[in-house]
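So, here come the structures, one by one.
The numbers here are math on the coordinates, done by the rules we state, and not lab data. Quantities reported herein were computed from a predicted structural model and do not represent experimental measurements.
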Structure I
Amino acid sequence: MITREKLAFAFGMMYLWIVMILLGAIVFETFIVYPNIFHTVPESFQTSMDFMAVAGPSDFFPPVGMLAVVTGIGAVSLSWREKSVRYWLLASVLLLIIALFILSVFFFWPRNTIMFEEGVAEHSVAVLKQTAWEFQMGHWIRLGTSIATSALAFIGVLKLYKRVIVSRRMEPPA
């Protein structure tokens with residue numbers, strides 16, 4: 001029989017899996033993609049745009065991020081009765097929404113527009129270099145919050161797993 005606890009655990013595992021995928025993608029961007037994008041600003045912007053002509057980060061992060069938000073909200077709502085779990089998962093989801101989504105919309109997206117859409121046609125090289133520096137510094141905050149989001153989700157799922165195991169031991173044998 002599917003219990004609320006088992007369903008909460010399933011959602012918690014899905015959420016954890018998705019935020020770990022997001023973390024892996026952000027780590028990959030940090031150490032593989034961004035050094036190439038920001039190598040020789042602004043020339044490297046065009047090289048990056050040529051490379052990402054078919055697909056880029058904007059094709060991956062918004063849908064996977066939204067899936068993380070949906071599964072995270074599901075995990076929080078299904079495990080709400082468990083105080084020891086609730087706050088860990090809630091903190092993870094709030095950090096995901098506030099620090100990753102809102103930071104992206106209000107900080108990173110405008111800088112992406114300046115660097116990759118408007119570029120040297122509308123901005124001086126000095127402005128583009130300053131924007132690139134701001135983007136890279138902000139990205140370290142994004143990486144840190146992604147690590148924290150994943151760690152909080154992991155702790156929440158571990159506590160949820162412990163709860164499921166304890167409740168399974170208390171069930172009468174079939």
Structure II
Amino acid sequence: MATQTLTSLADYFSLLHQSGTKLEYNAGEIVAMAGAQPAHNIIISNVTYRLMDCLMQKGCVLFNSDQLIKIEDCDKYTFPDLVIVCGKPVYEKNAYGLNALLNPEIIVEVLSESTASYDRTEKFDCYRTLPSFREYILISSDKKRVDVHKKLNESEWLTHIYTGKEEYVAIDDCAILLENLYYAVDFPTP
């Protein structure tokens with residue numbers, strides 16, 4: 001039976017600092033984040049473009065996928081696709097000068113075949129341990145579907161699934177036409 005050597009946080013941050021690639025930390029395991037497919041990148045660009053004016057008017061900050069976040073209760077550090085903070089961002093700075101965001105409010109993940117199950121379950125469970133976390137947006141990259149989970153209270157979340165091309169997706173009270181999220185995306189043919 002093979003044993004796995006767990007990595008310390010100090011070693012993780014050293015690797016992250018030196019590697020120039022995104023590495024996530026999961027309770028001692030390091031997971032390299034692969035490059036994204038074109039549909040993923042286009043969707044992220046569309047969301048960013050459509051959200052910026054609305055978020056700026058509300059005093060919110062939008063972080064791209066290079067922003068590390070810390071999930072202390074799950075012993076994780078992750079790089080979500082997009083993170084929104086509508087107050088003052090709070091960071092944990094480590095010895096390598098890497099700032100991990102501690103108070104994400106809204107997290108957007110574009111789902112791929114390899115990450116969809118993890119993003120919908122284990123990752124969502126961990127994000128929910130963050131006191132500041134209040135909205136989770138999961139955007140499918142293989143079909144027009146957006147799942148928006150909004151926190152009602154400490155134990156209840158409301159989920160709205162958007163699939164109609166004329167529907168407006170509500171992300172922190174910013175409305176985006178579903179069709180615009182998928183502008184220029186070529187879907188795989190069945």
Structure III
Amino acid sequence: MSGESGRPISERDRSRATGAQTLSACFLDASALVKRYTVEPGSVWTLSITDPAAGHTILLAEITLAEVAAALAAKQRAPHGISIEERDRALSRFLQDCDEYFLLLQVDRSVIDVAVDLTQQYRLRGYDAVQLATALVANRDLAQQEHPPLIFVASDEDLLTAAQAEGLPTGNPLDHPDLEASP
């Protein structure tokens with residue numbers, strides 16, 4: 001998978017994204033990442049793995065920008081949801097983190113082709129298939145550089161099942177439902 005400039009992920013990209021020596025690469029889909037910006041089950045764990053001080057490279061598909069923005073807007077519109085100010089603050093922090101800490105991966109035709117195949121093999125929605133395809137292509141690039149496999153993090157059981165079937169180690173914030181800290 002390619003970083004921002006369309007080239008494969010390099011160690012320079014990984015260290016730029018973390019500001020430190022990388023321990024592992026984690027790919028987060030929107031269902032997991034939104035927990036970094038709102039208080040809900042799994043937020044504490046998500047904060048811990050995405051904290052730049054933890055030393056993990058955090059990889060995101062570019063489409064995650066729109067997905068997280070939409071999830072935050074939906075939380076604001078929901079009955080008893082977050083306030084407009086909370087939504088705006090969370091979105092601002094997310095966009096800043098994307099600029100400073102996260103490595104955004106481009107979604108190109110080769111990724112879409114993998115996603116199409118995934119929809120025929122697994123019970124996945126379109127964007128979930130694109131998320132998994134992006135992670136699989138990135139993982140292939142990392143393996144070619146002799147890095148350990150990335151960890152695929154999501155809160156969607158169908159998506160996690162497909163990722164595991166494709167050989168990715170996975171993490172689910174809902175397996176860590178602490179609500180002790182706020183993002």
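Things worth noting here:
- Per relative contact order in percent (Cα under 8 Å, 6 or more apart), the highest-valued of structures I, II, III: I
- Origin of the derived value -0.75, -0.79, -1.13 (log10 I(q)/I(0) by the Debye sum over Cα atoms at q = 0.19, 0.20, 0.28 Å⁻¹, for residues 64-135 alone; candidates I, II, III): I
- Which entry (I, II, III) yields the derived value -24000 for helix-only ellipticity at 222 nm (-39500 (n - 2.57) for each DSSP H run of 4 or more, over all residues; to 500): I
- Computed 50, 41, 32 for Cα extents along the principal axes in Å - originating structure among I, II, III: II
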